[in-house]
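Student: The next part holds the structures, each set out as structure tokens.
Each reported figure results from applying straightforward, stated rules to the coordinates on display, with no laboratory input. All values derive from a computational prediction rather than experimental measurement. Cβ atoms are built from the backbone, for glycine too; each structure is taken alone.
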Structure 1
Amino acid sequence: MVSLHRLDTDNLGDRLSSPALYFDFLRDASRHDFLRVPSRALGHARVAVVGGGGLLDNDFFRRGWLNLADRTPADLVAWGVGHNRHGSTTARYQDALGRFALVGLRDTGPDVPAEYDWVPCASCMHLEFDRPHDVLVDVVCYSHAQHPLAIEGVPRMTNTARDAAAAIRFLASADTVLTNTYHGMYWATLLGRKVVVFPYSSKFHGFRYGASMATIDDWKSAVARASRYPDALTECREANRRFAGKVQALLNRS
């Protein structure tokens, strides 16, 4: 068994997106970066779990999909993947998903094929979400290192943080999180915080729990429109556990 996601990256959300980090039956899977999978890894695999992350409809990941097409193992599983077309509010799904034995997409919306399961990023299983977190400030800013947000006067962190628990605690420390990262949006929602998003990709528009969209000039008014989703953590974990059951059944058949 192999697990393929963005591993060789500074992006904390991508590094935490593999279900192999959270489910015991996947603990022995060898983990590889989606763009740099050794031929021998796929050549000997019975099952390859791809995801999570915004791997779909993004030219940057095209090489990874081509590598997968050239060396298809017995069964392919997509777990928590989503579209990620920059500069767009909509995206398409690759025909390659038709070759997958199981598909769990983190996206919702009218463009999502009905035959696929909704499976949000497996990082919702991280144990830091089970710990209590006090609100210490009104607002924090969690920005993408490659797309910095010019918002001054609030505590700041980027998605290149090395300590996952510290990043989650930072998000939890505020009543409202300003972010232009997918996982900043996702994790803050799981923590029950209000979220204001500065979108640049379709991935923000396929999110099940609608965040308040803003520009740099109007983010303060967007805070007033933001909502909380107190059931999000439970729902996301339940969806991952259901999908894990399907993957286990597939492994038992392989």
Structure 2
Amino acid sequence: MRTKTLALSAVLGALGTASLVAQTNVYSLNAVGYINVTMPPGFSIITCPLICGTDPTATGSQNPTNTLNVVLNNASGQYSGASVYPFINGHGYSPIVETGNPFGSGWTGGGADVNILPGQAVFFYNPNGHGGANMTATFVGTVPQGVLTNTLVAGYNLVGSIVPTSGDLVSNPITAFSVAQSGDYVYFYDSAHQTFAASVPTYEFGAWSSDPTTTNVAEGFFYYNANAAGTENWVETFSINP
């Protein structure tokens, strides 16, 4: 999975040398920008670290923010045959799987029942086969700001950074991942080889067995919270405004 982002010059000024991958153009003080994400054939784990807007087709108890219709709009059929697999943290894969209409546009379930919120990740399946064409998504929206909490429940969580930053989870001053407890571990997915990475960083005796690293903006991963008695809060703090 490859990514490229464009955000505000003010964002870069606030970060200094921290790793928000970006080109610069000033649009507003709300850090509006876009992220291009390339999904190779097969599976990728993606997240959308932007607030992309609400879906007018989402009704009732559905969350109207960052639905599949908004984040991966398939009105022109560019995701034909692709599938999106949500994950219910702490429980497993959702029974809802949305597939791009192979004979037209839209998603099989309508696209309003699946959300890709900042910090929430999903599996994306590109059906084009080995050596086939990549699929590209362009996320457009506002960079989340403030004190941002991603609640990691007991068991497996499919997550990503809430803000569009890349690099080491622990040393990056934005992600500042310091919530680990004994027995926790991280699984990264290698979409280029269609397998989970061989190295599984595990937290034991107050330290990680190896450096838990994420390299791309909008890339998700599995985090296992070994604390069966409760949650762990991954808190990121980011702001460009005074």
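Student: Can you tell which of 1, 2 yields 16.8 when mean count of other Cβ atoms within 10 Å over residues 32-39 is derived from it?
Tutor: 1
Student: Follow-up question, since we're still on this one. Can you say which of 1, 2 returns 46, 32, 23 when Cα extents along the principal axes in Å, for residues 88-167 alone is computed?
Tutor: 1
Student: Of structures 1, 2, which gives -7500 when helix-only ellipticity at 222 nm (-39500 (n - 2.57) for each DSSP H run of 4 or more, over all residues; to 500) is computed from the coordinates?
Tutor: Only structure 1 yields this read-out.
Student: Using the calculated result 3.2 for distance in nm of label points 7 Å out along Cα→Cβ at positions 72 and 176, pick out the matching structure from 1, 2.
Tutor: Among 1, 2, the structure yielding 3.2 for distance in nm of label points 7 Å out along Cα→Cβ at positions 72 and 176 is 2.
Student: Just checking, which of 1, 2 has the largest value of distance in nm of label points 7 Å out along Cα→Cβ at positions 120 and 160?
Tutor: Top value of distance in nm of label points 7 Å out along Cα→Cβ at positions 120 and 160, among 1, 2, belongs to structure 1.
Student: Upon calculation of volume of the Cα convex hull per residue in Å³ from the atomic coordinates, which of the structures 1, 2 produces 132?
Tutor: For volume of the Cα convex hull per residue in Å³, the value 132 is produced by structure 2.
Student: For relative contact order in percent (Cα under 8 Å, 6 or more apart), find whichever of 1, 2 sits highest and give me its label.
Tutor: Checked 1, 2; max of relative contact order in percent (Cα under 8 Å, 6 or more apart) sits with 2.
Student: So, one more: The value 0.20 for FRET efficiency 1/(1 + (r/R0)^6) of positions 40 and 56 (r between Cβ atoms, R0 = 25 Å, to 0.05) was derived from one model only; which of 1, 2 is it?
Tutor: Of the structures listed, the value fits 2.
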